[in-house]
Structures are given as C-alpha cells and as structure tokens.
Structure P
Amino acid sequence: MKTRHVCAVFGIAVAVGTVVFMRSLVASNDAQSLVVARRLLQELPVDAGAPVARLSLDYRPGGRVMQGPPIMATLAVKDGIDGVLVAKSLMAQRHLPPPAAGEELTLVGRRGAYKVKVAGVLDWDRPARGYPNMFVPQSVADGIAEEWTPFEAVSAEDMAPAFMSDAGRNFDRAKALLIWAAALTALALLVNSLFLSVEAKRRDIAILRMVGMTRGGVVKRVFLEASALAGAGWAAGAAFAVLALAAYTACDPALFPAGYAVSRGSLAATAAATPVVALAAALLALRPALEVRPLEASSAHHPRKRHFGMMLSFAFGFGAFAAVEVWGSSLMSSFVPSPEWPDAIVSVLPGGVSSFDIEKLSSIDGVRRIAELQPLQVNLSPLEEMPGFGGSAAGQGRGGKQYRNALLLASDWLPDFRFTSGSREEAEKALAEGDNCVITEMMARAHGWRMGDSVALDCGRDFKMQLKIAGIVDLNWHMVTSRGLVRGLNRMPVNTDGPVFVGFDTIAAADMRPQHYVPMTHLWLSYDEDFLASNGVFGAGRIVEREIVEALGGAYTCDDSGEVRGNTVRLHSRDEIADGTLAHGVDIIGSMARVPFIFIAVISLGFVAMVTASADSRSREFAVMRAVGATRLQLAGVLAREALKVASAGIVMGLAGGSLAGWLFTFATRKVMANWGLPASFAVPVRTLAAGAALAVVFALAVAVPAALAVVSRMTRRRQARGSRSSSPAFQGVS
C-alpha cells in the first residue's frame with residue numbers, strides 16, 4: 001500500500017475510532033450505574049423516614065467567595081454518630097478537595113445561616129442529586145430551623161439514572177462538534193490521498209483513456225479507490241476503538257465493575273457516514289481525474305506537485321478550531337459583566353437586616369459610595385409560561401408554574417450606565433417620580449420595547465401595574481445578577497428576562513409583602529481608587545466585607561418568634577465575577593476546541609504523503625542538485641519549506657472560513673436564545689488563534705521534517721545502489 005493510502009486509512013481510522021471510543025466510554029459509564037447505585041445504598045445507608053433537609057454551602061476556598069452555582073448539601077439525621085459526617089461527594093460537585101476533620105462549614109437555608117463542625121469524612125465521591133451527602137446527629141439537627149422532610153426509601157434501580165446523566169450530558173455538548181470534526185478529518189485526508197493518487201497515476205489513466213476507457217470509467221475508478229480507503233479506515237478504526245475500550249476498562253476494574261459496553265449507535269452512525277465521506281471526497285477529486293487527456297500517455301514527465309489537497313485538508317482542520325474559538329468568544333462577550341456596574345454587590349442572606357442599618361455603613365474605609373439595592377422578581381403581564389429550564393417542569397416542585405418575569409432593582413443610586421436611549425439625568429428624575437423604569441437593551445430587544453413604551457407587571461393578588469420606560473442601557477447583567485444572588489429570592493425562578501431599574505416607591509407598590517417583612521438583603525458599592533489600587537480586587541473585597549460584618553453587629557435578624565438566626569455576608573466583586581466568567585468560558589471553549597485540534601495533529605500526517613509525492617515529482621531536480629553538492633539536509637529543507645508554505649496557506653484559508661463559520665454559529669445560537677435578547681456580537685480571539693496557528697505549524701513541521709529526511713535518505717540510497725550495480729564487473733562487460 002502506498003504512503004498516501006496508509007495516511008488516508010490511518011486518518012479515517014482515527015476519526016472513526018475517536019467517535020466510537022468516546023461514545024462507547026459514555027455507554028460504559030452508564031452501564032456501571034446500577035452497580036454504583038447499589039454501592040451507594042450500602043456505603044451511605046439512610047433510614048426510611050429519617051429527617052432530611054437541603055441547604056446551600058457558603059464555602060470559600062482560599063478566602064474567596066465561590067463564583068458559580070452553589071454547592072448543595074443534603075442533610076440526613078443519623079443515629080449513632082457523635083458529630084457531622086461529610087461525604088466527599090459534597091465537594092465533588094465542584095471538583096474541590098473534601099473538608100478536613102475539625103473544619104467549620106456554613107450552611108444557608110431559607111430561615112438562617114448555620115455553622116457545623118466536621119467530625120469526619122466519608123469515602124464516597126460520586127455525587128447523586130438529592131441523596132444525602134452530610135449526616136448529622138439529632139442534637140445538631142435541632143439547631144437547624146429549616147424544613148425537614150422524611151426520607152423516602154429508594155431502590156438501586158431508582159437511583160441508577162442519577163449516575164448516568166453527567167457523562168452523557170457532557171458528551172452531548174460536544175457530540176456534534178466531535179462528529180463534525182471527525183468527518184472533516186476523514187474527508188480531508190481522503191481528498192489529499194485521492195489528489196495525490198490521481199497525479200501519481202496520471203500516465204496510467206491516460207493510457208487507459210487511449211485504449212478506450214470512458215470518462216465514466218475514470219469516475220468509477222476514483223469512486224472505487226475512495227470507497228476502498230474509507231471502508232478500510234472504518235474497519236480499522238472501529239476495531240481499534242473496541243480494543244482500546246476493553247483495555248481501558250480492564251485497567252480500572254474498580255471504576256468499571258460491569259465491564260465495557262460498545263455503543264452500537266456510534267458504530268451504525270460512523271458506518272453510515274463513511275460512504276458519504278467517500279462520495280464527497282471522490283466528487284472533489286473528480287475534476288483533476290477528468291482533466292487527464294489520452295495524449296498524456298506519451299509524456300515522460302514526472303507527476304506534478306499537488307499541494308491543493310493538503311492545503312484544503314489543513315484549512316479544514318484549522319478552520320474547525322477557529323470556528324469554535326470565534327463562536328465561543330462571540331457568545332461569551334455577552335456574559336462578561338459590563339465595566340459600568342459598581343465595583344461590588346454585597347448579599348446579606350437569607351434574612352437580611354433592617355434598612356436603617358445602612359446608616360452604620362456610611363463610614364467604611366475604602367468605599368467611595370455604598371447604597372441599598374433592593375431586588376424583587378415580578379411576573380410580566382400577560383402571564384407567559386417560561387419555556388425550558390426554569391419552566392413549568394422546574395416549578396412543579398413548588399406547586400405552581402413559572403412565568404416570564406422582570407427583576408426589579410430599586411436604589412437611590414443609578415450608576416453611570418451607558419444609555420442608548422434617553423439620558424442618565426432624565427432617567428434619575430423619572431425614577432424619583434415613580435412608575436417609571438430603566439431597562440437593558442437585551443430586554444428591549446427581546447420584547448421589541450422602545451423609549452416611552454410600558455412594561456406591564458402582574459404583581460399577584462389581582463394587582464397589575466404599568467411602568468413607563470424612561471431609559472435603555474447597554475448592559476451585560478447575566479453573571480452579576482446570578483453570582484450576586486439577587487435572583488430567585490421571593491420564591492421565583494433563577495431565570496429572568498432581565499433587570500428593571502426602579503425607585504423605592506415603585507418596588508414597594510409592586511411588593512405584596514407587608515413592608516416590615518421586607519429587610520435589606522443587598523448593597524452595591526464602589527471603591528476609592530487609591531484603596532483599590534493598593535489592596536487589589538481580592539484584598540479590597542475581603543477588607544470591606546469584614547468591615548460590613550462588624551458594622552452590622554454580626555448581621556443577625558429576628559423572626560416573628562423573636563429567635564435570632566444568622567445571615568451570611570458575601571461580597572461579590574464585579575471583576576472577580578468577570579474573571580470567573582472568562583475562566584469558565586475558556587474552560588468550555590477549550591474543551592470543545594481540543595476536539596478539532598486533536599484532528600489537526602492527525603491531519604498533519606497527510607504531510608507524509610505530500611512530501612513523498614513531492615520528492616517523486618522532483619527526483620531529477622534533486623539528482624542534479626545532489627550532483628552539484630547539495631546535502632541531504634538541504635534537499636530535506638526544500639521539502640520542509642514546501643510543507644511550511646502549504647500549512648501557512650491552509651491556516652490562512654482556515655482562519656477565513658472558520659471565522660465565518662463561527663460567526664454563523666453565533667448567529668444561530670443567538671436565534672435559539674432570542675427570548676433573552678442576546679446581542680449578536682462578533683469577537684475574534686487574536687491571541688488564541690495566533691497561538692493555535694503557531695502550534696498547528698509545529699505539528700506540520702514535526703511530521704514534514706522527519707518525513708523529508710527519510711524520503712531524501714531513501715532516494716540517495718537507491719541512487720547509490722543503482723550506481724554500485726552499474727559499476728560492478730557484471731555490468732562492465734555489457735556493451
């Protein structure tokens with residue numbers, strides 16, 4: 001088999017094997033679910049009817065307030081234990097190390113904050129949503145004034161689905177990308193092989209055309225070669241994937257007690273896709289094949305250099321990488337908090353404190369301005385049920401449906417937001433007058449609202465109100481309102497159509513709760529510039545947070561019975577939220593971008609076939625160069641430079657095509673999320689793409705340079721062998 005054929009078969013095998021292996025690994029993980037569920041019930045048994053409560057954990061690794069979804073602790077009362085026992089699965093939700101024995105944890109419920117001391121750690125690290133991961137004695141449970149419900153016994157069969165979702169969901173996020181990248185890889189290497197094959201057999205095809213082969217025969221020949229290579233690659237890839245999966249699961253029998261499971265769906269999908277890829281590759285290679293004329297049969301020219309196939313292959317690979325990066329960066333740009341937000345939001349949860357306590361915070365060092373920020377989520381009118389996450393399915397557990405809503409934010413301070421309609425001065429005056437509001441561009445875009453339109457609210461108890469839009473601001477709000485814990489407070493969903501800035505009188509009119517039941521739960525503030533510069537974002541936040549706690553006297557509140565329960569005071573810095581958002585986005589994009597980048601490395605193997613074909617086409621030229629003193633390194637350098645030019649041209653083509661594809665993906669994603677009014681921004685991560693291009697070139701040279709050296713060495717040895725034979729006595733006697 002020729003070098004070009006080996007490269008094509010190997011590339012197709014890697015593409016097929018990757019899809020089959022990854023999907024089969026998910027199937028193998030799911031196959032363990034029943035065994036894992038049985039182990040969970042054995043190692044962490046919970047008595048039927050035992051009191052169970054669900055609270056969030058205020059955990060601060062390294063002193064930092066965690067960004068992202070909260071860690072949820074499910075407590076169960078257990079007899080016969082002397083202290084609080086924590087399973088490793090509690091921290092495994094966020095991939096954190098377990099707490100040490102003696103460490104104090106802060107739990108936050110609806111009625112207060114509670115501190116518990118860890119007595120021991122249980123060696124179970126597989127999270128199962130809703131199943132207890134913290135066990136407390138009755139004496140500790142008596143001090144946690146939350147709603148406790150009796151635990152309902154579950155079977156292993158009922159628990160098994162809890163261990164199936166994560167791997168499958170994570171795979172599904174990248175499944176389309178994986179299949180797309182695999183198909184492109186197979187297509188790229190197959191096209192490259194066919195282009196080189198047509199050029200290498202150009203004289204043979206011309207002879208066949210001269211003795212009667214029709215254009216249809218040429219087409220058949222190309223299709224048969226493409227089908228044979230694709231079929232061989234599929235068979236090799238599927239076999240390798242199954243063998244690799246068997247070896248992988250056999251190396252860790254504790255993690256895979258039920259053995260491996262092959263995904264028949266992935267085998268069927270790749271088997272169905274292989275002929276399609278072969279057909280597409282053959283169609284692309286038909287033009288150079290049909291260009292061969294019968295008169296070329298008498299030509300003694302060596303095959304011409306065919307670099308277009310490899311250039312196209314590399315463009316496909318790098319284009320997939322560029323598309324993912326442009327798509328991710330463009331989409332993430334809508335979630336990075338706008339710099340116009342105040343420096344920090346402070347939450348005093350769950351009970352809050354009296355609004356009069358804001359006066360105690362006026363003398364905090366390092367703070368230029370601090371003000372109360374009062375949130376309230378109110379349904380929009382007319383009522384429209386929320387689709388998807390946060391919709392009626394999520395609301396069933398609360399006994400009602402969840403509707404589209406606005407997040408009202410009241411304050412006597414309107415920050416220097418960037419107004420796209422109206423002005424800050426006019427908006428401040430309108431908010432003070434009442435029944436007016438300022439909304440974001442995202443919300444205006446989602447609902448088609450403009451200046452002067454009204455936002456209709458359904459406040460419940462048959463009370464509705466209209467707020468006139470007095471200003472529209474360009475503001476990225478998602479992560480600030482989420483991480484700042486201002487959503488989902490008054491038994492509303494965490495999803496919202498967006499913030500609506502109002503005055504205190506307006507929010508008081510919309511709030512159906514008696515005023516003495518509405519505490520101060522949030523603040524927002526800006527630092528002195530010198531204080532922030534000297535302490536940094538993290539240091540400034542911790543200093544101010546500590547001062548707020550001290551000024552509020554520990555941040556306690558009383559319920560109707562007069563019982564005092566604690567709050568947690570958490571300062572959420574805008575810049576820390578932005579850093580966390582960017583880091584999370586980079587992590588997701590990086591995971592997805594690794595898929596096409598792995599295939600770039602595989603596509604680079606096509607340079608072996610290209611270098612070999614290029615050396616064959618220049619054999620006479622190389623012989624002359626060798627005769628006049630060129631070294632092997634110099635000849636190999638010629639081939640390596642050709643490979644570098646081809647890789648560079650492919651990167652340029654891939655960047656252009658990938659950027660366009662990334663923008664189209666961004667536009668399509670925005671259309672799917674149109675209900676939230678996301679802007680269609682276009683961002684090109686120049687540094688990331690430049691680093692990726694440099695690494696792609698390294699891949700190309702890492703393959704092309706050794707291949708060039710090997711090819712030149714082989715050509716030299718052949719010429720030396722022919723020279724030694726012609727100078728032997730047997731040849732000297734031949735005239």
Structure Q
Amino acid sequence: MTGPRTSGGTAGRPARAGLLGLLVLAVLAVTVPAWAVRGAVAPDEPVVITLETLLPGLARPGTDLQLTGALDNTGTQDLRNVEVRLRLSQTHLNSRSELAAVAANRTSSRDGEVIASRALPDLGAGQSQPFDLSRPVDDLPALTGFGVYVVGVEVLASRSSGFGRVAILRTLLPWVPAEPDFEATGFTWLWPLVARPVRLADGTFADDSLAAELQPGGRLSRLLEAGVRLEQGAGLTWAVDPELLDAVAEMADENGYEVLAPDRSLVPGEGSAVAAGWIDRLRAATAGREVLVLPYGDPDVTAMTRAGLGTDLVRALVQGQEVVAAALPAADALLDTAWPVDGFTNRDTLAALGAAGSAAVVLDGRAVPTVIDLSYTPAGRAHVASRSHRLSGLLAEPGLAELLLRRGSDPLLGAQRLLAETAMITSELPGAGPGRTILVMPPRRWDPSQEYLDRLAEVGAQAPWMAPVSLAEAGALDPPEVDRGPLRYPAAQRAQELPAPYLSALDSMRSSIAVFSTILTDPDQLIPSLDRAVLLLESSWWRERDSRAIRLNRERGYLADLRGEVRVQPGSFTFSSRRGTIPLTVANGLDQDVRVVLRLQPQTIQLQLEQPRQPIRIGPRQKTQREVDAVAVAGGDVLVDVTLETREGAPYGQPVQVRISITDYGTVALYITVAAAAVLFLTAGVRILQRVRAARRASEREGPPLPDRTP
C-alpha cells in the first residue's frame with residue numbers, strides 16, 4: 001500500500017489531468033444511487049465497485065479504517081495504470097437532507113481528500129481485481145466533532161480517452177470522539193416476528209415453508225438471533241404474531257405434523273426439531289422483555305372494521321393474548337398497544353381498537369404529519385384522536401421506516417446508511433437526550449440478509465448516540481410541543497386493503513360455522529380450527545395477493561364437506577292407502593354425535609304431514625330412521641322438501657326432495673266410486689231380470705211341444 005495521495009498527485013501527468021475534470025462531470029451526470037447498483041460507473045467504461053468489508057461501522061480513536069472489496073471491469077476496454085483511492089470528507093454532514101443527497105450521488109462536494117491509495121494491475125475487459133485500503137483513524141485530522149462523514153472508494157485508470165476516474169462508490173461513516181460532546185437520543189426498535197399463514201382448517205400445513213424460515217439461516221432464525229444481539233445495547237420490543245407461536249408449537253409436538261405435498265398427498269413435516277429449538281430460544285430472549293402482542297393471525301384490522309367485522313377483531317385480540325400468556329409466560333406482554341399494518345389506519349379503526357382495550361397505537365410518522373417542516377427529527381410521540389377515543393401515538397420515524405422497507409441490493413451499504421441516519425438524528429439536537437425518543441419500525445414480515453442484520457446488531461448494540469428506551473417507556477413520555485395535523489390514511493393504503501367482497505365471503509363462512517357448531521355435541525373438536533381458518537384468511541398477508549381466493553375456496557370446501565356429512569338421504573315412496581308413513585333416513589358421517597330437527601314441506605296440498613317435534617340424536621358415523629305420518633288428500637305424485645334444522649330453528653343445509661306416489665284415493669273419490677259401482681251393478685241386474693222375463697213370456701206363447709211321430 002502506498003502512502004496518502006491527494007489530487008495533486010496527478011500533476012506529473014498533465015495530459016491526463018486535463019481530462020480528469022471532464023470525466024468527473026461525465027460520471028456525475030449519469031451516476032445512479034450506490035444503494036441500488038453496488039457502485040458508480042463511468043458511462044462508457046463501466047467499472048463496478050463491490051465493497052465487502054467496512055471496518056469499523058462507527059469510527060473511534062485508536063481504530064483503523066479498513067475497506068476491502070473488488071473491482072469488476074464490465075466494459076469492452078482494457079484498463080491500465082489502475083489506481084484505487086480512499087477518500088474522506090473534510091467535515092461531517094450538516095443535515096439528513098445532505099446525507100440523502102450524498103447517498104443518491106446527487107452531489108460530489110463531499111468527496112473530500114484522498115487518505116489512502118493503492119496501485120493495481122491492469123484490468124482487462126471482463127476481469128475482476130480485489131482491493132484493500134486502510135488508514136489509522138488517529139492519522140485523520142478531518143475527524144473532529146461527532147457526526148457522519150463521507151467515505152469514498154475511487155477508481156482511476158488509463159483508457160483510450162486518457163487517464164481519469166472511471167468509478168466512485170460513496171458510503172457513510174459515523175465518528176465518535178474520545179470525549180463525546182452529545183447526549184444520546186432515545187431509540188426504540190420494534191422487532192417483528194410475523195410469518196405468513198400456512199396452517200389449514202383440517203389441521204395440516206399448506207407447505208413446509210415455515211420450517212425453512214425457522215432453521216439456521218432462515219428468515220425467522222436470522223431475526224431472532226439478530227434481535228438477541230441488538231437488545232444487548234438497544235431498546236428493543238419484540239412484536240409477535242401469536243398464531244406463529246401456535247404453529248411452531250404444533251410443529252414441535254412429539255406427534256409431528258403433516259404437510260400438503262404438491263401432488264395433494266399428505267407427507268410428514270420435517271421441521272419438528274428446528275421448531276422446538278426456535279421456540280425455546282424465543283422464550284429465553286423474551287424473558288423479562290417487552291413483547292407487543294399482535295391480534296391472532298395479524299388480521300387486516302382496518303379492512304375488518306370497514307366491513308363490520310368488529311367481533312372477529314375482538315376474537316383475534318383475546319385469542320392472541322391467551323396464546324402469548326401460555327407460550328411466553330416470562331415475557332412482559334404489552335396488551336394495550338396496537339400496531340396496524342404498515343403503521344396506517346383510519347379513525348373508525350382507532351375507535352374500534354380503543355373500544356377493544358388499546359390505549360396506544362404504533363403509527364408511521366406520516367400518518368400524523370407535522371404542520372410545518374422542521375429542521376430536525378421530532379420525537380415519535382403524539383396524541384391521536386379517533387371518533388370516540390384518544391390514544392397515545394407512538395410514531396415511527398418515516399425516513400428510517402422507508403430505508404428498512406427499501407434497503408437496496410447491497411446489504412452492507414444499506415445497513416451503514418441506516419446507522420448513519422440514526423447518528424445524524426442525534427447530531428441534529430445533540431443536547432436533547434433520551435427524552436427525544438425515535439421509534440424504528442421495520443416492515444411486518446421483514447426479510448433482511450444476514451450481512452445486513454450483522455451490521456445492524458454489531459453497530460446498533462454499541463452506538464453511543466442511541467440510548468435504549470422501551471416501547472412502554474416511550475409511550476409514557478409527554479409528546480413534544482410540535483403541531484401535527486389530523487390522522488391521514490393514504491389512498492394507496494386504502495387500495496391495498498382486503499376487498500369488501502372477499503371479507504363478505506368470510507363473514508358468510510363465519511355464519512356457516514356458527515350454524516354447524518349448534519348441531520355438534522362436542523364443538524371443541526372441530527370449531528376452533530374452523531374459526532382459526534377464518535382469522536388466518538383475514539390476515540394482512542393476503543393484501544394484494546390473488547392466491548387468497550384459492551385458499552378461501554379450499555377452506556370453504558372443507559367446511560362444506562364437514563357439513564355435508566350430516567344429511568337426509570333422498571328416496572321415493574308409494575302410498576297404497578289413505579294414510580301412510582314416510583321413512584326418512586338421516587346419516588351422520590362425523591366422529592361425534594349430532595342433534596338435528598327434521599322439517600318437511602310438501603310442494604302441493606295433496607299430502608298432509610305431521611311434523612316431527614323432537615330433535616334427532618345420531619351417533620358418530622351412524623344412520624337413523626324416522627317415520628313421518630302423512631295423509632293423502634288426492635292421488636298422484638307429490639314432491640316433499642325435507643330440511644334439517646338446528647334446535648334453534650336455523651336451516652341446516654339444502655332441502656332434499658322425497659317423491660311420494662299416491663295410488664289409493666281420498667274420501668270423496670271413494671264415495672263416488674262406490675256409488676258408481678252400485679249404479680252399475682243395479683243396471684246390470686235390471687237388464688238380466690228383464691231378459692229372463694222376456695224369455696219366459698215367449699215360451700208361454702208357443703205352447704206345449706208336439707209329440708214325436710217318427711216310426
């Protein structure tokens with residue numbers, strides 16, 4: 001490694017020095033954000049700079065600034081006389097807006113001086129070359145007061161157009177002096193452990209993706225381990241979906257669990273061991289720590305309130321609290337704090353949450369914006385009014401929330417940017433102290449890389465500008481004297497809500513489950529899993545996902561199959577007399593007793609029925625027959641609609657038609673027939689008598705027979 005070189009080091013190359021300024025302007029004119037492409041490139045000779053290490057994440061006296069990485073020549077020209085330089089701004093940044101401009105490569109005024117350089121071999125087209133640069137921090141007089149400085153990796157090389165800059169990559173470095181001249185700002189980190197719903201109403205798992213998230217290196221495993229490291233020095237509150245705890249506990253059960261395979265067959269799940277280990281680590285991590293209890297299944301509370309499903313919201317809140325109390329008994333559960341999806345909601349939902357027991361709500365700071373633009377970042381506290389309640393507003397800092405949501409393709413640079421932002425927040429008001437508390441809110445189902453989490457945990461746990469403040473402590477602080485406008489619910493958030501027709505279908509499904517439960521003698525055997533299925537279908541996971549219709553149809557089909565196990569069997573019967581009975585068979589294919597009531601309704605008045613009065617109890621997987629008395633009024637075929645009802649009189653299932661053929665006659669028809677037969681017999685008798693009398697008279701007129709005179 002060579003010693004420090006400044007821009008004056010190129011004075012011995014006048015031909016190339018004349019082109020350097022033009023090349024810099026060209027680079028600045030076309031450069032794109034470093035967070036998106038891992039480096040900045042020249043327009044005609046792109047060189048991508050990949051930064052692999054940046055140590056330390058925050059600079060202090062006595063440390064060495066070290067950067068390693070690689071240069072990739074993705075252009076078509078060979079590069080000669082390659083030189084990589086390390087640059088440092090001469091002063092710290094003055095504002096978060098200036099920081100954003102540097103991060104987006106909108107300014108080069110902070111590129112500063114060269115503090116280290118290294119000559120590299122020629123870099124042919126398509127070739128890659130590693131680099132490393134370092135310099136003791138104590139040798140850098142530019143690092144004075146606390147703040148954020150700009151560090152740049154610059155590449156110069158010779159090509160057909162001359163010698164000059166071909167790429168530059170900028171990142172940010174917080175500096176803390178030996179004797180800090182600031183008071184740490186209070187920071188509260190919300191750390192979500194929320195997964196997508198994978199359990200089905202029949203007790204199986206739709207897939208084994210949850211096992212992949214729980215295993216070492218999986219999303220939930222990474223978040224748990226990083227949260228444990230971060231909370232050693234930061235104020236961290238776990239935000240947990242109780243349904244996740246339920247699912248993990250079911251996976252960890254000694255009996256195992258079953259997963260629906262792609263061919264629709266059931267196969268044993270493979271995550272029992274990792275689930276048991278994960279839940280044990282979570283219990284240890286949350287012992288004595290705050291846990292924000294989300295409603296069970298993390299439902300879309302705003303959409304539910306709009307659809308009039310307040311009962312489901314209350315059910316999800318109560319069930320969630322019960323699950324967390326059982327699964328994480330040593331945790332300090334926050335039961336009165338709500339966190340709507342993305343930190344946005346409307347006033348009606350706040351009123352519903354307040355009525356359900358919530359005293360505080362976590363919102364994005366943009367949901368309750370300041371009336372005027374401030375030159376600093378205000379504390380994340382406010383009072384938020386609903387239509388009937390006033391809640392304590394815990395407002396997440398919007399800029400940090402946006403960085404966590406869109407952290408870019410480079411995890412190291414993205415994490416360094418976020419940490420630099422937190423340092424800038426403290427430098428805005430260095431004397432405010434922890435009374436000015438900032439809430440950091442990641443996305444609901446956050447999926448950061450291991451490298452990103454490592455940098456956050458490593459630097460965040462030791463950052464002296466961040467004082468740990470718990471979520472409950474932040475809620476107890478008085479709001480700052482900052483005027484804020486009314487609650488805002490952006491149209492973009494409204495468009496993402498679960499749609500009304502979908503929620504209406506869930507409401508109908510809930511009603512169907514309620515009717516089904518009334519015929520069961522042991523509802524706890526089936527109803528809880530069906531109720532859970534509805535809550536999971538209301539999950540915020542299904543926002544803007546067309547696959548929710550597939551899951552809904554599957555769960556409704558399963559419910560329909562269960563209900564269809566209790567049914568009346570159709571049939572045809574013949575009446576050969578005026579009175580008769582209809583033998584109806586009711587089948588129960590469930591594994592428990594059921595109680596139902598028969599109701600019959602002839603479609604015509606040819607048949608009069610005596611309705612059964614007593615409920616019918618049918619054993620598990622059995623059939624029973626009931627005879628219903630009937631009286632025929634006239635002959636012919638009659639269709640009878642047979643319906644099952646609950647004991648409360650609610651219809652159960654669709655009517656089944658039974659055909660009755662009446663071959664005998666009614667009373668009037670019988671009298672007519674007898675009278676007609678009597679007339680017929682009388683007429684026939686009179687005619688016979690008349691014929692006998694006529695034959696006798698004819699015989700008398702002819703006299704006695706003559707004697708036979710034959711010899």
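Just so you know, all these numbers are worked out from the coordinates, no wet-lab data involved. Computed from a predicted structure; not experimentally measured. Cβ atoms are built from the backbone, for glycine too; each structure is taken alone.
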Response to the item:
mean count of other Cβ atoms within 10 Å over residues 248-255, calculated, reads 11.8; among P, Q the input was structure P
Item to complete: Match the computed value -17500 of helix-only ellipticity at 222 nm (-39500 (n - 2.57) for each DSSP H run of 4 or more, over all residues; to 500) to one of the structures P, Q, and report its label.
Response: P
Worksheet item: One of P, Q was used to calculate Rg and Dmax of the Cα atoms in Å, giving 33.5, 121; which?
Response: P
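Out of P, Q, which one gives 0.60 for FRET efficiency 1/(1 + (r/R0)^6) of positions 416 and 496 (r between Cβ atoms, R0 = 25 Å, to 0.05) as computed from the coordinates?
Computed on structure P.
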Discussion item. When relative contact order in percent (Cα under 8 Å, 6 or more apart) is compared over structures P, Q, which one is greatest?
Written reply: P
